[in-house]
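Coordinate-derived values only; no laboratory data. Note that the structure is a prediction, hence the values are computed from the model and not measured. Cβ atoms are built from the backbone, for glycine too; each structure is taken alone.
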Structure P
Amino acid sequence: MTALQHVLDPIISTWVELLATSIEGGAARWKGRGVLAWAVKVAPLIVKEARNLWRAELRAPFLIAYCNFYYGTGAHKTRYLDGLPASMMAAPPPNPTVVQMLAARVMELKDIRQARINRVRQLDKEGPYGLEERVVTPVPDLPAVVYEMVNHVVLTHESFVAHASYWRHFCTCQRVECTRPALMQPPDPEAIDASSDAEYWTCCRDGRSKAPHAHLPSDMSFCSYGCYAAANSEFQRVVSFAIKTPPCLTRRGSKPTPSRLYRAALSRNSAMERELRQSVARKTVHYPSTMADHERLTRERITMLSVDAGFLYAAECLAQAPKRLQPLRELPYAEDWRENAVCHLTAVERVRDLYLKFGGGRMTKTGDERWLGHVKSLVFEIFDVYR
């Protein structure tokens, strides 16, 4: 043990013990609890030695979870097991035919979280009520009210499992090797806002309806924010790729037109096809490897880039039509048009359907591809223009 560990050893363990004592005392001993909870929470961030000592304190994650619900912190976290220790509910859900209990419909996530907050605050005020024997004790020497908190979370989940609708709302966390339950939910708003054109590119790849097995981290289901962050970070670093379309530069500085944007997309596709051919498969740790399959990713990227070029080709064809045949929504006339392309997603989906049917899975890079002929012949239907 190093000199620093000798110094930190009594400090970390003392903080944990003081926090446990404060929780055992209930509402009568709330003074200073917030500072203790904060100290225990940030202790592993101080130095590596503090982190190792913190990990040896098995009670610490449960005490922090209790305080998180008591103070109502972490409201920005929007996943089923956020704020709870990673060791909780790691086992598969019990068989509802064995556990005889009243089934319950799955509630909204905000209601589940509020029920946990209410239960913890009630426990802190009134004390423990007596534990159910069939709930396994997570770690020894926890305050009785923390056992009751665990009891509430586990029994509530078991009541969900016993209901027939459970598998419509829950799945196993999609982070590799995580077996905890995850509540299926819509995409993470933070992930969508990170890229203003993300919805457009998603439509180019998957269409308007979600793929049977969503593979964007924002569309996947994770038990906690920690699992999402690990998978998303690896996705952005290993799986995702940057799309760089060259600007429509002219000698006289003319503004972009659908035709120029289309030619720029073809130039981009030609360059990116070479990159895709030279890319190599990279192993993932947290992100599901089946969804990061190199061949699948290559096919999806070719589809996405080709559909983008096909849509711009349709826009070029329609831009040449008489004014009375122009669509109600403005065609692309700016470099950043994809950031405001939500109004064109239906047209993009129709172009994608034509590519999947006639494109042959090849990159659209010259403008002579045969599937573009089908785009041209159906351009009025693509944009809902009636002659």
Structure Q
Amino acid sequence: MTVNKGLLSLVENTPNFSNQALENAVNKLKVGWVIKSSILDTDIQNNTVLTTSQKNDLKDDINNIAHINLGRVLGDLIRHSATIIDATIIPLENEGDETGATFLEILQNVQSVQGLIPELYGVDALVKNRGVDEHLGTLNNIFGTTDDSSASVFTSLLESINFIVTANLATETALETAYDNLSGFINSVVGDSTDFQQTLDTFATAVATAHTNLNNALAAEPLLTHKNNLIAQREKINVQVSLENSNLTTLSTYIEGLSDNISYSSLAEDENLRQLMSTVAQDTNWQNYFTNYADEKEKLNPIYTTNTDSDKSAIIDQVLADSGLPDVTDATDLAAVAAKAQRDSRIDTANFDRYTVEQQITKSCEQLGITTANRTITALSGTLLRNMNQHDRDEIARQLDSNESANTLS
């Protein structure tokens, strides 16, 4: 049921979705050389003179020590999140399409997955790496929060950046200068610049060298711990971005597959289509599902449904009571015990009418493997009755297990 309070104000405005919260969090990381690295990354991205090929080559050249080149990491992160907001991360269905997906469609599809996976797999979507954060975590502050007492990715990253900057390393200062020089050159070039590529390569090489020098300066403790942390946190960012990219670009196809499977399985309710599906399906799992469907459905009974193992005993007691069992409780009533034995599916009662009640009890015991030697008929009757009453209980338990098995996703 929708909450109406405030709804009118929503209708009169648009959500104006953006990745601003992520940008704000990233901006806090721009300390020391990371500021200059981010500026350079932006300058390369926004330059209108460099070709796409030149930009890619330049990015590769200066990414020789990726955990030092944090401007690239953070820039790629922001750009990735922006493609989710404008939905350009979703590939066009057909080449030449003028309109693509929308952020609303992404949200709706992610919501669909949250319902489809539990229905088909019996587990939360998170278990299948398809939870909300596995699609939209970068926008959902996944790098700024944790589920435990450990530091978040951004908090840990900022701590190491600050530690390195505070160390006042000459190599860090030199790297900032190399960034400034390359940015300055990029921003000064025009289309007819002479010796353009050679000068660009020279400045790029200087940045790569400065990366190496700073990285080498972090080789000993206490700086080494923070260098390793830069590596670890960068990896977490890249893994998350890769996961989101993979999940979102395949989202429509993934939902289509799940929805089709639900639709196919629903055909099993029709006996004729069930037969057809078991014939035309080439996958053995689908063949088995349709072939065994009728038998498994017969095992389903709501009175046998239980949530926990501890409920089983109570359900067995209730089913027995509803069935009028135990129907015999007095072992000294030999006629009643013998009559119950004749209703027991395990006992062959052929020609039992020729025997006395005592003989019927004795022969029933023999068939059930109950020792009869040197025992009174009263003792045999008591043992036989307990055996049959336990069998009734075991049979209910078996039906309960069959119901649970038929109702369990597998």
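Quick look at the numbers
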{"read-out": "Value 0.05, calculated as FRET efficiency 1/(1 + (r/R0)^6) of positions 147 and 315 (r between Cβ atoms, R0 = 41 Å, to 0.05), assigned to which of P, Q", "value": "P"}
{"read-out": "Comparison of P, Q - label where distance in nm of label points 7 Å out along Cα→Cβ at positions 51 and 163 is highest", "value": "Q"}
{"read-out": "For 1.11 (Rg/Rh (Cα atoms, Kirkwood Rh), calculated) the corresponding structure among P, Q", "value": "P"}
{"read-out": "Which entry (P, Q) yields the derived value 1.2 for distance in nm of label points 7 Å out along Cα→Cβ at positions 83 and 107", "value": "P"}
{"read-out": "Structure with the greatest value (metric percent of Cα pairs over 19 Å apart, for residues 43-218 alone, set P, Q)", "value": "Q"}
{"read-out": "Among P, Q, which structure scores highest (criterion: distance in nm of label points 7 Å out along Cα→Cβ at positions 67 and 331)", "value": "Q"}
{"read-out": "At a computed -20500 (helix-only ellipticity at 222 nm (-39500 (n - 2.57) for each DSSP H run of 4 or more, over all residues; to 500)), which of P, Q", "value": "Q"}
